[in-house]
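Visitor: Scrolling down, you'll hit the structures one after another.
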Structure 1
Amino acid sequence: MKIAVVSDSHGNLYSLDRALSKIGEFDMIVHLGDHFNDIIKVNEKYKKPIEYICGNNDYGKDVKYEKIIELCGKKILLVHGHRYDVYYNILKLYLKALEEKVDIVLYGHTHVQRIDREGDVLFVNPGSTSRPRDGMPGAAVLNISEDGEVEVNTLRFTIE
């Protein structure tokens with residue numbers, strides 16, 4: 001299963017669409033908050049299954065700030081990150097991952113792409129599709145094979 005992972009689109013539908021078009025073919029989209037409504041609108045074009053959560057800039061919605069999903073035998077925690085102090089480190093997020101017994105944590109908030117592994121837990125931050133703090137806009141691709149092998153890649157793109 002090929003999962004497009006995006007975050008922090010902040011109302012920039014063009015940039016979000018550009019990220020998804022750069023990924024190419026994919027099976028599902030995950031949006032990690034800060035204008036999660038953007039993915040609902042952009043997905044009218046792609047018509048893929050989507051998962052999304054609230055970020056610190058999503059207000060008045062009946063959408064959770066975190067969610068656990070299971071895909072291809074992997075338990076995945078979706079969080080925006082602002083409630084776990086991810087600007088400083090991922091320690092609180094790691095403790096949450098251990099508590100929930102997840103294999104993968106997808107998070108955003110920092111607008112900085114990152115891939116980390118702590119123990120048996122994979123942490124992926126796709127960066128921001130619209131307001132990067134580490135150069136160019138970005139996204140991530142999470143591939144989970146039928147036998148449970150996980151591969152993650154980040155990508156960058158320009159706004160033309």
Structure 2
Amino acid sequence: MRPYVGREIRVLDYYEAVRQPLAAHLEWLRSKGYGNAECFLPHDGSQEDAISAIRFEDHVCSAGFDVTTVPNQGKGAALKRVEAGRPLFPAFWFNEATCSPGLDALGWYYEKHDEARNPGLGPEHDWSSHGADAFGLICVAYEIPRKPPVYPKRDMSWVV
């Protein structure tokens with residue numbers, strides 16, 4: 001299930017939780033009707049747990065979800081997410097009633113500055129970071145929808 005309608009990207013719900021077991025997050029997805037959703041995880045979703053040696057993406061996959069782990073963008077990843085979001089932002093449609101905390105996070109997200117030298121030091125890691133990073137991950141993972149194939153019309157003149 002991809003949240004695209006044509007070239008419009010629809011964000012239907014925003015969910016954020018702290019210190020909850022994975023099962024709680026997956027149950028939230030199911031309760032909202034997203035049981036067949038493809039889950040996009042940040043790069044660390046492919047790291048093995050130190051105790052069980054099972055990857056986070058494996059847990060999500062074994063719960064019945066399709067999983068894509070977005071590769072690490074390397075140095076400057078936060079800026080790459082911001083830059084990926086700028087041209088796509090006009091294509092986004094947000095459900096204001098269910099996404100307002102995420103929209104607040106996007107609005108608050110900002111870059112730290114060294115006042116003495118004035119260079120940008122990357123994003124401030126505060127309450128808005130995770131929501132803004134999730135939005136950036138959507139943008140990095142986004143693929144432009146392909147046009148449906150156009151099939152030539154068949155000659156049906158022989159049909160009576």
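Every number in this text was worked out from the coordinates using simple rules, so none of it is lab data. Predicted model only: the values in this text are computed from it and were never measured. Cβ atoms are built from the backbone, for glycine too; each structure is taken alone.
Visitor: Which one of 1, 2 has helix-only ellipticity at 222 nm (-39500 (n - 2.57) for each DSSP H run of 4 or more, over all residues; to 500), as calculated from the coordinates, equal to -5500?
Guide: 1
Visitor: With distance in nm of label points 7 Å out along Cα→Cβ at positions 30 and 142 computed per structure, which member of 1, 2 shows the largest figure?
Guide: 2
Visitor: 1, 2: which one has Rg/Rh (Cα atoms, Kirkwood Rh), as calculated, at 1.09?
Guide: Attributed to the structure labelled 2.
Visitor: Which of the displayed structures (1, 2) returns the greatest value of distance in nm of label points 7 Å out along Cα→Cβ at positions 46 and 78 on calculation?
Guide: Structure 2 comes out on top.
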